[in-house]
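Values quoted throughout were computed directly from the atomic coordinates according to the rules given, and no laboratory measurement underlies them. All values reported here derive from a predicted model rather than from experimental measurement. Cβ atoms are built from the backbone, for glycine too; each structure is taken alone.
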Structure P
Amino acid sequence: MPNVRQAASSGSKAEWSTDGTTYTEIPDVRVWGLNPATEAKEYRSSSTGGRKKRLGSDDDASGTMSLYIDPTNRFDTDLGIKAGANGYLKLYENADSDFFIVPVIIDDVDYESDIEGDEIQGAEINFSSDGAITYPGE
């Protein structure tokens, strides 16, 4: 079997910027997800012979990030990642230079605390794109 390079998320991370030039690593990210999408517009015309055709519209994206809360370096109070905040996320696929850059608005933050147990406190950040996405290698 030939050696084929497989994508691995080892060393992946996420960074935050308010200006798109200076990035700070977001502490204790567990997992991030990005869902680029386009809204295809259906149409029929004299040129389609009555068949449906589709045209892509402006790209859009949404995503989530799950993380643990570091009390000494909070993502919300120390980095300013709060509901309604605008900024840029640099989402690394691996420890190399493979990353997305996504201008975003933070839609909401869902905090979680396990009162009964002795679990680490966490949060989930939901975001929407607010501009064009830069894909790895672009």
Structure Q
Amino acid sequence: MKWLKDNWTLVALVAALGLAAFLGWQHYNSSSLYDKLTKEYFAQEAGYKKDIAELLEINSQYNLKLTRLQKEHEDRVKQIEQDYQKKIDDLSKKQVVSRKKIIDDAQKDPKSLTDKITDVFGIPLYDKGQKP
């Protein structure tokens, strides 16, 4: 015990060196753990970036297809509207021709015009002297 009391500084120095060695070893192990965690983090980040790039590509393709389909839809609607307008115009032309024919026929025989109106529309027409 006397030796310990006389050389306490030596014992404290050895204890401090031992503690420093232990802490250094812990730091070395933790730094290798830090390196492993850092590598894992960067690997995950690279994977996430790859996933994001794939999702952006899929979204881009989706947007292109959507734009193409919208364009096709607009073209079809325009074509249908044009066809519809053409049919209406053709029908109007036929009606004009039909009206002209009816008017021309009526000038020759007004009684036949009255009969046609009655047949087509179901409206009975009477002369001034006739009673319903």
Structure R
Amino acid sequence: MAMSEQLEFECELTEEQALLDGTREVLIEGAAQVDDDPVPWLLSLGCRRPKEDATPLDEGDLSLTAPDGAVLFATLDTGTITEAFSDEVADTATVLNLRFNVSSGEGRYTTALGNVVVRGVLAGNAGQLTVEIAVSSEAS
């Protein structure tokens, strides 16, 4: 069974740590309300940003928790995080363009295979990310 969904997350940069080699580890968390469901989708995205801006990322993880408690886990396939001037906020913003491969899951996603694309902008420590989920269930 295939599932495709697009969600809009309100996100916050909850942690950023500069490492001795010049890279930065970041943690972004967010929530997305869908229709009238009182329980939101939850997002947790961690990655290591290279020292040079626009250099492709090579390390990152993502978890998405659905309102029913099912969880998707994914590892970074490819992507960039860059700093750019945003007319929207009249300041420098962080632009994310990431693709993750679904590596495992829980609940209805236990046998899920596929990918998750994350795109969006963080201005300061907050912003909105669009998450596109495309998975199918492996036959048991």
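For distance in nm of label points 7 Å out along Cα→Cβ at positions 25 and 73, which of P, Q, R scores largest?
Comparing P, Q, R by distance in nm of label points 7 Å out along Cα→Cβ at positions 25 and 73, the maximum is at Q.
Among the shown structures P, Q, R, from which was the value 50.5, 157 of Rg and Dmax of the Cα atoms in Å calculated?
That value comes from structure Q.
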